[in-house]
Structure P
Amino acid sequence: MDFDRSDSFNKQTLQEVAKKIPQLDVSSVETLLTFIKTSYKVHSLIEENLGFYGLSPGRIRVLLVMYVENDKYFTPSELADKVGITRATVTGLLDGLVRDGIVERRNHPNDRRMVMIRLTHDGVKLLNRVLPPHYLLIAQLMSGLNETERKSLVHLLEKIEQNLPDHAQTPVQEP
């Protein structure tokens, strides 16, 4: 969806559709579209900014876990669990990070079937260079909200998350 042109999909259009579909709550749809549009733009900006350094939101999440415990070796499954992604996803991310010299992969000393992952010195240097401007960007994005508004936004987003169905594949049925 091209969100820069989505303003043409306006309240009047929604009101016309609501005449045909009485279940349509114009305010709910407007709120959701604004949320999606803003989320998309923020995510795109973060992706673009991290992309300058050869990173992505997925890569940065994995790297932050290792950055906190810099000298520790992790198993891929530990990283997947800590980040909340699948083992297959973490394997793909780690393959690229190893290839780029950001992390190193070693065989487990007691079990050759297992591998251990750790940030390299170059990986630490990269994060020390990337993280300050990354978090400055996030601070700038949130600077229009005071602390109370930020807490309210988090609370409201958590309320929306609670209403998400457990299974996205199950279509919502009319009551």
Structure Q
Amino acid sequence: MILPQLIEQMTNFIFVETKVSHADVILIPGADHRQLMETAALIYKRGLAPFILPSGGFNTRLQTTEWEYLRQIGLAYGVPDARILKEDRATHTLDNARFSYQVLQREQISVKAVLIVCKACHARRALCSYQSVFPAETTFFISPCVDRFGITRDNWFQSAVGIERTMAEVSKIEKYFGLSMDNSR
């Protein structure tokens, strides 16, 4: 059994969400969850950003790139192809951030504010990854979506898959950023 205090602390750390406001681009760290582009397309249609940049390389489950998979969903939702930028090499979240920033530089798109659409339990790692690459003065907005597993900040601790996926995020943050409770490193 997980202690209620631990649930609250983990929830507040992992499940980041901010108010959504106007941004220069909507960033999507890729995955094979259609809800990512569905959410991004709805935000785009509200006029909150002029571009969507899905990021993701080849995914064996999809038999295509995560970028192409998400692009097709965006097109089906009425996002113009010219407004969907391309990053199709990334294999993990840090790559999503690095390669997306390179795309924006290459396209000469100045970014002062970005809006990240990600899976709810992926929010902290996504935010940390993009913050580690983008200029320090960049403003980040986070719009998490419920993925196909149905994991939210309110229910993650109620199922084995929710606990497993959320706790995996903690491990990945440590792996990505070298954070450790062991001070001997």
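Bear in mind that the values in this text are calculations on the coordinates, not laboratory data. Just so we're clear, the structure is a prediction, and the values are computed from it rather than from any experiment. Cβ atoms are built from the backbone, for glycine too; each structure is taken alone.
Assign the value 68, 37, 31, calculated as Cα extents along the principal axes in Å, to the correct structure from P, Q.
Numbers: P: 68, 37, 31; Q: 49, 33, 33.
It must be structure P, since only it matches.
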Checklist entry - For distance in nm of label points 7 Å out along Cα→Cβ at positions 44 and 68, which of the structures P, Q scores highest? => result P
Checklist entry - The value -13000 for helix-only ellipticity at 222 nm (-39500 (n - 2.57) for each DSSP H run of 4 or more, over all residues; to 500) was derived from one model only; which of P, Q is it? => result Q
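P, Q: which one has distance in nm of label points 7 Å out along Cα→Cβ at positions 36 and 92, as calculated, at 2.3?
Numbers: P: 2.3; Q: 1.6.
Of the structures listed, the value fits P.
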Checklist outcome for this item: Computing semi-axes √(5λ) of the Cα gyration tensor in Å, for residues 60-163 alone for each of P, Q, the value 32, 19, 10 comes from structure P
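Matching task: 15.0 is the computed value of mean count of other Cβ atoms within 10 Å over residues 108-115. Pick the structure from P, Q. Write out the running numbers ahead of the final one.
Values: P: 10.0; Q: 15.0.
Traced to structure Q.
Out of P, Q, which structure matches 14 when relative contact order in percent (Cα under 8 Å, 6 or more apart) is calculated?
Working: P: 14; Q: 26.
That value comes from structure P.
0.05 is what came out when FRET efficiency 1/(1 + (r/R0)^6) of positions 100 and 156 (r between Cβ atoms, R0 = 25 Å, to 0.05) was calculated for one structure; which of P, Q is it?
On the way: P: 0.05; Q: 0.40.
Computed on structure P.
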Item to check | Entry that produces 2.7 once distance in nm of label points 7 Å out along Cα→Cβ at positions 132 and 148 is calculated, selected from P, Q | outcome: Q
